[in-house]
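Undergrad: Heads up, there are several structures right after this.
Only the coordinates and a few stated rules stand behind these numbers; no lab work does. Quantities reported herein were computed from a predicted structural model and do not represent experimental measurements. Cβ atoms are built from the backbone, for glycine too; each structure is taken alone.
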Structure I
């Protein structure tokens, strides 16, 4: 590779850690800026996380919700992509340390490393109750769910005591609700004519929430609507159900023990561990408490955005960890960097709330946009259009639209491969 020109080297260097919604949006917003941009991510692809549950429940293939980072940014000449993992940041020396010993110097830093699953101090639960934050997680969940139905069928046709699987989802936020609804549709509609020994529609789907209601970020009427829509699908919702232990095949509540085939965790997230190595104050979930321009206190050229940042809105509550927040913050930081390069002061970040959406199943969803509350088919159409609009890459939008249209009309799902990574466990 030829050496960079002196003119290129003199341009300020912006390093972006993470290629999620925030990181990619920031890189694109700096496309015409007189800066060099380096995007660092430990994978080579961007994942559209809101649709991971579709991969986990065999509705979509991974390639339909993921795109290579280099392909997304390939036409942007001021960007370099590094597939590497950041192990730490030296704010004083302005360097990002990479796993393996390499360092990258920066003039401006954007930390957009996202979040990971939190088990609230019970990390051993992860072996029995996987979370859903990556393509690998989704494929692992898909494997467990499909194998649960296959094991029940094998027991039935070989004369062993058998019954349809019991699938437990822990956490009544949007991810938990989406997973529970999709699992119910899988048993009641997708599998209904494919098994002979068991009745897949009799599979028990439990959604457990420790709080008084599911979807607490939505209004009370929409939360109740979600419960009703889940009930129509056969999902049993239990609120006030605090988990005290998770054992193989068992979820232990304060006053009950639930035998189950599969347990899925959607109850909590925490900021990426990288934030704990930065040095500034953190909130209880590990997010950096940022200034009003999203910079790290005492370091005006270092910014934190998305799930890694704690930024309180006008109501005094922290902004939610959703993609619209990360993308708006990314554009704001890019503007601040442009202004700084031009000798101007940064501007404070102002969040514009465009509403919240959560899907529950086929033609079932809820939406809250200001004082407008929607549920059912209209909310589902809004959810569908918004998610397809934000999908990275035109090809993916077309493919997902075709796949969803086919699934809507036929309830058929083609991404139901069990790919053994170890010795078969079925009887």
Structure II
């Protein structure tokens, strides 16, 4: 096996991570959230909040790949911004096309990602240390600011947004997508910051894989521990229950939010809600913990790509190949999943329906990757984005050094396996 082949094999871990995130999000949508009222099922305990966060972190990684894994020069910013903004617009349009679907089955993440990608565009011209500072600021400042603003902003309907919503209530929709909705773009900027920094690293190096695994684990465990200490040792949980009569939540709903998480935000009855580490609450522990889970998973899968013995490599290839195939066309597969959940074909019990979807996704991805290459929606987004880049630059779009095939919705468009090999000596 040549060094270039080894590198591409190891970087299958990026797409395989995205494939796992896709299957995890499908599990959240398809399987039961609770084993009993207020208590999370095993699948939700594993994937709740983490799958969507992993998509967002990998969206940042994809943006780093699209921009050559380095800071974009000011001279190139116009064409780069045109390409990224067009991708965001296309993803948002696809998301609005899914507005007919029922949010009780699955809240469509794509319109939120469109806003998230637009907000992230200025970051590509920043050095990694500055992106890190932005991420820290988002984690520390945005959750308490959101907590205050919620009381002054309209209550989000939490339905899947449509073209009609965008035309008749644009400001309300923008507020929901940015601050008060299920996947609010402004606090979720923390995920993109993490992903951009990670994507600029030399991911083919074993030291980087180990560092990601260790750092992510420390972040995830540290966030959960800090939250537990604040809630149980410093009186946070007692304060939350003391404020419950003045909360918008009933007692069962409060229990559910503490154990299963929320819809993007927390109640404002007490500031102690900001110490909660639960899915989709947008608190600092939630953002840090789910970011940590995402980069730990990425580090683990990249590390597995370094296994040296032939039988280990074969096992990794067998497992990674279908996951990476699915991870290379997640925009298409995610859209198909949402449409299936809202169709007359979904007549199965949760377990059977999920299993059939997993089998279909993996087989379809393998077949499509082997014959057509890019997924249809990925190809469409890439074509339109490259057209916008040509128009902005007045010339022909050159293939970027790392990925001309870029970001799937965090959900990306393209495959890590299709990118040129990254030498271990490449600057991070």
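Undergrad: Using distance in nm of label points 7 Å out along Cα→Cβ at positions 143 and 271 for the comparison, can you identify which of I, II gives the largest number?
TA: Values: I: 3.3; II: 1.3.
With respect to distance in nm of label points 7 Å out along Cα→Cβ at positions 143 and 271, the highest-scoring structure among I, II is I.
Undergrad: While we're on this one: Given structures I, II, which gives the highest value for FRET efficiency 1/(1 + (r/R0)^6) of positions 223 and 247 (r between Cβ atoms, R0 = 30 Å, to 0.05)?
TA: Details: I: 0.50; II: 0.80.
Going through I, II one by one, FRET efficiency 1/(1 + (r/R0)^6) of positions 223 and 247 (r between Cβ atoms, R0 = 30 Å, to 0.05) peaks for structure II.
Undergrad: Any idea which of I, II comes out highest on volume of the Cα convex hull per residue in Å³, for residues 199-318 alone? Provide the component values of the computation, followed by the final result.
TA: Values: I: 155; II: 130.
Comparing I, II by volume of the Cα convex hull per residue in Å³, for residues 199-318 alone, the maximum is at I.
Undergrad: Of the structures labelled I, II, which one yields -20500 when helix-only ellipticity at 222 nm (-39500 (n - 2.57) for each DSSP H run of 4 or more, over all residues; to 500) is computed from its coordinates? Please list the in-between numbers first.
TA: Details: I: -9000; II: -20500.
Answer for the origin of the read-out: II.
Undergrad: So, one more: Taking percent of Cα pairs over 34 Å apart as the criterion, which structure among I, II has the greatest value?
TA: Values: I: 35; II: 27.
Between I, II, the highest calculated value is found for I.
Undergrad: Something else now. Could you figure out which one of I, II the value 18 for relative contact order in percent (Cα under 8 Å, 6 or more apart) was computed from? Let's see the in-between values first.
TA: Details: I: 18; II: 31.
Corresponding structure: I.
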